[in-house]
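Next up, some structures in structure tokens.
Derivation of every value follows stated rules applied to the coordinates shown; laboratory data play no part. If you're wondering where the values come from, they're calculated on a predicted model, not measured in any experiment. Cβ atoms are built from the backbone, for glycine too; each structure is taken alone.
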Structure I
Amino acid sequence: MYQKQIHEYIWSHKEEMTELLKKLVSFPSVQQNVSPEYPFGKECAEVLDYVKELYESNGFETEAYPKDGYLLSYFGNHDTSLGLFAHADVVAAGDDWVAGSPFSATEKDGFLIGRGVSDDKCAVVTSLYIMKMIKELKLPIKSRIVSFTGISEETGMQDIETYAKNHKAPDFSLICDSEFPLYRGNKGMFQATATSKTAFTDILDFHGGTSFNIILGKATVTLKEKDGLYEALKEKETDSVTVSKENGTIVLYAEGLSTHGAFPEGSLNAGFLLADILSECEVLSQADREQMQFIKNLLGTSYGEALSIESVDPDFGKLTCTNGIARVKDGFISLVFDIRFGSTTDPEALKQDLLTKFGEKGWEVSFSHTMATHVIPEHLPLVQACLAVYKAYTGDTEAKTLVNAGGTYGRHLPCAVEIGTMVRKEIPFSLPKGHGNLHQPDELLSIEGFLEATEIAMLMLLECDKLL
């Protein structure tokens, strides 16, 4: 009944919504330089302050919790509630942007390019404009609308964890931070930091990565100069690995293919490329070669085969075990892994297995950011109502609910589904491999697809409101 009004409202505000998204992208809201005053970094605090001003200037009651990394905005005062959840923090920009720059959004052929355009600053705009539509179009929603904006989604979700402890969750929520048609569950996950107890002898440094959940796309190894070592490594140089001399050392630099750790298909870990060459270099010390052979095995797969922890869940598919960070301190290498698993895996048993497997190789392991598997029933009327909206809007009558390998706020809410930030459109220009998607260089968003996603989300809320 109200679809025509909603459609006209969104498209009449196209330029306004696009410009607001560009403004949000200009905040380099990567968690860094944390302090007691700014526990999530100054840049994240600044974008949260800006979003607070946006809601308040549009007449929405807003509560800010800067020390806990989130704010809550409200419309209506009813017994039932519907939630909209988005985050304004982003992963590190990374290098090799060719179609735009990370924190100055570029508009190209109907797409926006910039860090956070699709993950997840567009959802901040979507949430705000859904509330504006309800208010300005006087849509007949009988539930209170709760809009959550967080700034630590990419770095452990302390924001939503604290929120869940201190507030009653909405009766049903949309997490605009995924793909269509909708997701109703998340894999369990944790970080594992594995550190060798054997120091390198010839290797001075092995370095790469900034985020545990982004597969290592670039890595560097620095070695002591040693008779014949440079020549032996130079013979193994490839298009992906270069060898040079710098300041009295030998430096190997590798470029692989980075993806989000939850979706490793097609990735190529740069650390694997380096370990592959070094493990076969007979001029290198035997101890270092043995270390490199083990690291090569670890980083050469994404499903835990090297540790014999591979498994397949009937709902969530394969367990993933991917590496995003490599560091050397005092001669000892540490590798950070992002491990994700389905509901049939016992995370504590899995951790014990990792302790044993790494221990057999002379490594120690620590764990952090453990999150349980979370699923809501497919047959739930609210879930089916959202799916029906998507089918009617797109004409995709075969669409089905999915479960998510990625991690979103949905896992911390008792009743929520995750939906797309845009309806996918064909990209009319070319990008290098490993560019364009979330967490990659040249992250992009279809402007038209973003507006359509906002329309779908609004229609889903209307239908869910009828069921509460």
Structure II
Amino acid sequence: MDLHTLSLSSLQARFRSGEASPSEALEALEARISSVDPKVGGYLSRNLNRAREEAAVADTSLPLGGVPIAIKDVINVKGDPCTAASKILQGYTASYDATVIRKLRAAGAIPFGRLNMDEFAMGSSTENSALQRTSNPWDLSRIPGGSSGGSAAVVAADEAFASLGSDTGGSIRQPAALCGCVGLKPTYGRVSRFGLMAFASSLDQIGPFTKTVEDSARLLNVLSGKDPLDSTSLETQAEDYTRLLGRDLKGVKLGMPKEYFIEGIDPQVDTAVRAAIRQYESLGAEIVEVSLPHTEYAVAVYYIIATAEASANLARYDGVRYGRRAEELRNLQDLYVRSRSEGFGEEVKRRIILGTYVLSSGYYDAYYLRAQKVRTLIRQDFENAFKKVDALICPTSPEAAFKIGERSGDPLKMYLADIFTIATNLAGNCGISLPCGFADLEGSRLPVGLQLLGNNLDEAKLLGIAHAYEQATPWHKQRPAL
């Protein structure tokens, strides 16, 4: 078997048995990237020389010893570019490691490569990148999802053993679903955000993309934990997220939110998800209908809160201290206006304008404050549901990957692509997407994602439930023919 096709866990088993070395794995990965990434477009850059040096001295006895991990271009890695796929940060080099990068290094992993994304994580298709286009490995004419499209695409295409992304409104789970890999959004505060370029600070969360559920659990073992550099990170006891893998599902209750099984879902997606639900029943789980009654407000609430926070967070990109600066300036105001106008893309500008509006005098109470109140009701919906069930089960996305350019002129339709993922970020609980079948569209075989949502800090239980389904089905073994 070619090394690049292995899961993280299988690769480490090869290292420890002496059948392969980290240097051999890195070279196999680089050969694969050179072969297929000109088609996929997942990587923005790679520092191969540094990775080779680290692989040569890697300690394979460590939890992630010798494994290259690809990184979304919104997480700082010292000495690497960190552009957030935006022109405004072209030429910027990170001067420090994000906490998750320090944790990866301490566990023996090799951070390797910068991955394409929607600019500043604003988008659902990775078409908003200012730097290049990323395609879905299953059909190169289709989008990989977003905003972490590069992170999903390279794992699905066997160009990475695992990758890191960020999830603000579904930006890990939705591209994982559309590319056919596993994407985990941890509980808000479970993983430090220090070193993550902020989009919406009360919603952002770093998480892994992997080929298997076990690999996600093993990465979360390394990434999670309190960080004094992030005041929102949670003080929790260290735990082993692999401990419930292989569990018996008898007695487990899974809730079907009726608001997530609605008109408008692609019939093939609906069929695949309902087949997965029947599979869970055959494994011993009990399926219970539940209600999340405030779901209908989630998209509106999200696009008020997220844009308001983005407006504040992106004020720091002003052309003064770092990043793009316009030339031939008349005065300070000209510096600000022209640098930001030239540096930000259309979607980022749209969200800054929306956020500035809802925070402005006379509109704060009518929009932002009211949205925060409804957010509390959405959180209470989840709390009430988890009193009855162990996890929720639903589609990740209402449809499979759509064609590149198909929705570029319709922002509202694009925003609705995240309709089943947004509420989880508003509530702060954890969620995972894993493959559950395929949809056949216009001659293309496209992955469908199953979403499982867990209570706050219930990742171990959620991963155990996801693993049971994964091991009983063949979907995670399928790979695109590139």
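Kindly point out which one of I, II the value 0.05 was derived from, the read-out being FRET efficiency 1/(1 + (r/R0)^6) of positions 187 and 443 (r between Cβ atoms, R0 = 25 Å, to 0.05).
II
To which of I, II does the computed value 18.8 (mean count of other Cβ atoms within 10 Å over residues 139-146) belong?
Computing mean count of other Cβ atoms within 10 Å over residues 139-146 on every structure in I, II gives 18.8 only for I.
Here mean count of other Cβ atoms within 10 Å over residues 219-226 was calculated and came to 18.9; which of the structures I, II was it taken from?
I
Work out the source of 18 here, i.e. which of I, II gives that when relative contact order in percent (Cα under 8 Å, 6 or more apart) is computed.
Traced to structure II.
Computing mean projected area of the Cα convex hull in nm², for residues 179-338 alone for each of I, II, which one ends up highest?
II
Compare FRET efficiency 1/(1 + (r/R0)^6) of positions 163 and 435 (r between Cβ atoms, R0 = 41 Å, to 0.05) across structures I, II and report the one with the greatest value.
Largest one: structure II.
Of the structures labelled I, II, one was used to calculate FRET efficiency 1/(1 + (r/R0)^6) of positions 59 and 451 (r between Cβ atoms, R0 = 41 Å, to 0.05), giving 0.95. Name it.
Computing FRET efficiency 1/(1 + (r/R0)^6) of positions 59 and 451 (r between Cβ atoms, R0 = 41 Å, to 0.05) on every structure in I, II gives 0.95 only for I.
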